[in-house]
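These are the structures, in structure tokens.
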Structure P
Amino acid sequence: MARWQKSCFCFAFLVLNGVALFAQSLPMTSLTTRVDVQPSQLLEKPVSANWLSYNGDYTGRRYSALHEINPGNVGQLRAQWVFHAPNSNHLEVTPVVVDGIMFVTSANDAFALDAQTGRTLWHYSRPITEGLIDDASQHHNRGVAVWRSRIYMETDNAHLLCLDARSGHLLWDVAYTDGNRNYGATSAPLVVKDKVLVGTSGGDDGVRGFVAAFDAETGKEAWRFWTIPGPGEFGSSSWPGESYKLGGGTTWMPGTFAPELNTIFWGTSNPAPDFDGDPRPGDDLYTDCLLALDPDTGKLKWYFQFTPHDLFDYDAVETPVLVDATFRGQPRRLIVQANRNGFLYVLDRTSGEFLSATRFSEKLNWATGIDEKGRPIRTDVKPTGTGTRVCPGMVGATNWYSPSFSPDTSMFYFLALETCDVYMLKPKEFQSGQTYYSTGTRHSEGDHNQKILLAYPLEGGKPVWRYVQAGEGHSAGGTMTTASGLLFFGDDARSFEAVDAHTGKALWHFNTGQNISASPMTYAVDLKQYVAIAAGSDVFSFALP
């Protein structure tokens, strides 16, 4: 059947819980009817023709076995198509591709596209939610998860939707918070076995964070792990009275999964109130943590806290990357995270044992180092009523944009930000519908923001290479590596770039003309490799002539 066969459009309207929903699609084609992703396919690594989840595979490495595009021909890359998404001028989505079909999101909209041409196959839409605050009010959505012939997405007000991958029709809709408008959801879900895992945003807004799992078939809740302990639970001493209900620790990025350990790894955000530690004495578990959870039950196996009693908004939701490698002479199952607090951590993912921390931020004044147990050695720097210069600043030395790891180079790649802010403290009582920072930050005069692409060996020390960016430090583009020795990333000058993963030598760039706040991916259709990234309100796909 010809891919461009003309056909009539179909429209469907549904009113659910007072919300008018809309789905537009072409009749099912040979493309959409073949979507049937088995759980065994989600276990495959590294990715190749398909990119089946936010990070490609469960490891979070964002490494692809595709190698048609290589350092010798990458200069010939050309844009094949551009898809313009409505309802957002600031896309943060990573596309998912299944057998030639691309799934992308924009706010509360989902689209199925022909991955060769960008042609829309179906479009599901629901209105954005009014009355949300902070991050949720920006209606960001980072993509979908896929399982069999179903697509899962989160909405801005923390609903989990299940769509038919063949038509875009809504199969079920589950609200996974109590309707508190301080909660939001900005992530992509993660499917593990027969469960869909989700989290929330709102860690700066006085909510109680959690990771929740839902049956992929029915939408029934299977388990929920609260990241802020309740009264009498381990770690509750930091949360007097009912402050645990406001403690933050949200889970606004997808985690990773180690099948051999039957363990998921999920990062948590800062405590609340952000800059006032008095209402939350102690370490403030389980904020700024990496959690190791049983995906069948939600039971905690171990945790590691990067920034105890955080006063600086140093979320730990950055992707925890799973690497099997020899580390200091021993074969290890490792987990690696470049943290917002300015240190690159390596842990044993079986036990959570701290192995190393390497400072990668040059402007760092809140700590002098990390001790042998993995705890920061703090300075006396903290927010004050008159304002205190803190480095890294509020957006961190890195952030949610994706790192990557290449087993060919044994290097870990990520974008770092050199920045400082002046933190101000003004205690306040929590009020529903308002943020809970207590109080805010401003840019530190004389400190220039600088983005740098870094390549680090697992053993730490100095980076193998540094690629200093030209820009104002406002981008949030992530990275991806391929088996041909290329590293793709969204740079700080509105361009999509490819560099040599071994040396950092710039090889190719394409000026998108828009800020990049998303991470790249790659896929193949009919043996032809494509690379794609979202920029501004558009999704771009590139290939060789």
Structure Q
Amino acid sequence: MIAYEMLVAALDRQVEGVLHRQVVDEGHDYRGGFIDADRLVGSNSISSVAPLGYAYLLAESRYYRSAELLQRILLATEFVRRHRQPSGCFDLLSTNFDSAPDAGFCLQALAPVVFAARKQAADDEGAAQIAEALGEVVRAAVPGMITGGFHTPNHRWVMVAAMAEAQVLFPELSVGETIEVYLNEGIDINADGEYIERSTGVYNAIVNRSLIRAAAALERPELLDPVRRNLDISFHLLHADATVVTSISKRQDRGTRVVPTGLADGYHALAHIDGNGFYAAMADYLADKGGSGLVCLPNYVMNPAWRESTVEREALPESYARVYPTSGLWRVRRDVVSATAAAGLTTPFSLVCGQAELVAVKLASSYFATGQFIGEDFSAVEKGVRMLHKGRNSIYPEKQYMGGIYWLPIDEKVDAENWREVRGRRDTYELPPLQVELTIEEVPGGFDLHVQTSGGLDGVPFQIECNFAAGGILQTDSALLEGNAGQVVFLKSGHGVYRVGNDAIQVGPGDMRHTMWRMRNSEVDETGVRVLIALVAPLKRTLEIRCGRWSDAEGRLLAF
């Protein structure tokens, strides 16, 4: 269970590592800054001073009112005054310079320290110095944030929260109009609770944190409504080991296997605000599985009354099936089995069974550039969902082509400069699109994926690909293989079982109507083990996927 004293103890352990990253050499140009993993010292590294500030100000810390920490904090503020941009904004040296969004991230880290330091300033000179020095950094960054822009959707709410907290600290700042312009755009969340970036591993947590902080600073509790919706869907995107579905993300966390510990402070804050035991249990769960709850410490700094407050926990369900129609998602959890069906992706189905992971089931044909299945027309059906791939030809951007396309001569001069423009005006000879319908149904012990084609032409090579995470063992009726990255196996007949330890996923039946190892225009991921079922369209086929425990004694898959 997350507890204030536990987090302060973790903070004390963190402080030593932060101190080791600070440049302290006399005469060094970056003296006072903090070295990052790339051995860079950007002005945005001022955010690393936050844990030092907490440790100095929290009476429970062994660094409470430490003279060394005070000196290090003031050293950091001297560094940032030398290296910040004239606008007051900071540089993220790996990509963003004179960056208002990165100023927003830094101000979110620093503002709670300034709030807490001001409360102690009357009886501690060190706290007064911290409040003055870091307060100046906060105040100086605001004009650059007002005039500076953003790159990604989450940046807007990071900056709104930072400017709102800065205004609480410095009421004379004229940020209200800028904040209102951003908020008038509306929060980018759909009816299911997904933000635009769909970043389950990173940016959803940042948006939630920002909206919670903005709601408090602006006294606008309605900003908490989208947070609640995102926290609700986030629970249903977790696997049994607390890692989260990232295949839907539009950001750099896509395809990673991470515990989204960054969401813990959102659950923790709403648990206290709403008295919600489910959210409290989720915060505990993520902190435990992620190995740290330190992300929740600012909640206690900003809300001291929560330190003594206990929210009664509720049990977290381990079995559910949920359809999110706006997002085109279907999530099923049955104890250690966790499945995802998703529209709009080249990975329409994935499955985790304990340690065994079916990263993706993919469908593809060699029919022109239209063969890689991407689900559309997502809808719920009895015991599952249905998706349709319409056969769009997406590699020619000048028009919305369907099916197979050949271009005809045109009465114009054509050269390298106008080739694409002219191509869009040509008459075409067209072949009908090859449509693929995928219906996914939950059945006892697993799932059936019903695949049916229509349109197109006869005799088109087609494949079902089951892509497993490397590191397991693949067993068929006549073969046993180590599951190494990049391995490709044709399942000619029968069923194949992929197992990691005793956790196992069975797929089949197999077929081998061709041997296209890397089908043209299909998406090939060589980081896993690709098990191919080779078919020819038109077709009507069911892929059976079953989950369970592998028994060496019985030589078969046993149901849970």
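Since every read-out is calculated from the coordinates, none of them should be taken as a lab result. Model, not experiment: these values are computed from the prediction. Cβ atoms are built from the backbone, for glycine too; each structure is taken alone.
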> Can you say which of P, Q returns 2.4 when distance in nm of label points 7 Å out along Cα→Cβ at positions 120 and 488 is computed?
Replying inline: P
> For which of the structures P, Q does the calculation of mean count of other Cβ atoms within 10 Å over residues 232-239 return 15.6?
Replying inline: P
> Which of P, Q yields 13.4 for mean count of other Cβ atoms within 10 Å over residues 168-175, as computed?
Replying inline: Q
> If helix-only ellipticity at 222 nm (-39500 (n - 2.57) for each DSSP H run of 4 or more, over all residues; to 500) comes out at -10000 when worked out from the coordinates, which of P, Q was used?
Replying inline: Q
> From P, Q, which structure was Cα Rg over 2.2 N^0.38 Å = 1.13 calculated on?
Replying inline: Q
> Thinking of P, Q, which structure, once mean count of other Cβ atoms within 10 Å over residues 72-79 is computed, gives back 13.8?
Replying inline: P
> In terms of relative contact order in percent (Cα under 8 Å, 6 or more apart), which of structures P, Q is highest?
Replying inline: P
